[in-house]
1. A value of -31500 was derived for helix-only ellipticity at 222 nm (-39500 (n - 2.57) for each DSSP H run of 4 or more, over all residues; to 500); which structure in 1, 2 was it taken from?
2. Quick check on the output: 24, 14, 9 is semi-axes √(5λ) of the Cα gyration tensor in Å, derived from one of 1, 2. Which one produced it?
3. Can you rank 1, 2 by relative contact order in percent (Cα under 8 Å, 6 or more apart) and just name the one with the largest value?
Structure 1
């Protein structure tokens, strides 16, 4: 049960990071630069006509992708 809770917390942290990355991208039109060693994730944003169509965050084998339909 503790293992499942830890796994869930990692996903929440990853989702929060994706949210912050998209928010920063909308304001500054670029992804934030992270200097901490703890975050080994990569965020990708696909745009079309300057509008966000798809966002993806990858950390190890975990991938969270959100697409506009």
Structure 2
């Protein structure tokens, strides 16, 4: 029971890091979101963890290219 609740927290943190990586620092928060998603998968929240990893990768790459387009 405790692992499932902890997995949900890691999944939520992964989604939050994905959103932050879109706007603030994709090089920093993208990998943190990926690691949180992997931790969620390890804590038996497979669906939320995998969605968090995918969202972190996609939004970090998008944020990286948006930052590049805005700065130069």
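Read-outs: derived from the displayed coordinates by stated rules, not from any lab. Predicted model, so just to flag it, every value in this text is computed and none were measured.
1. Values: 1: -14000; 2: -31500.
Traced to structure 2.
2. On the way: 1: 24, 14, 9; 2: 26, 8, 7.
Matching structure: 1.
3. 2
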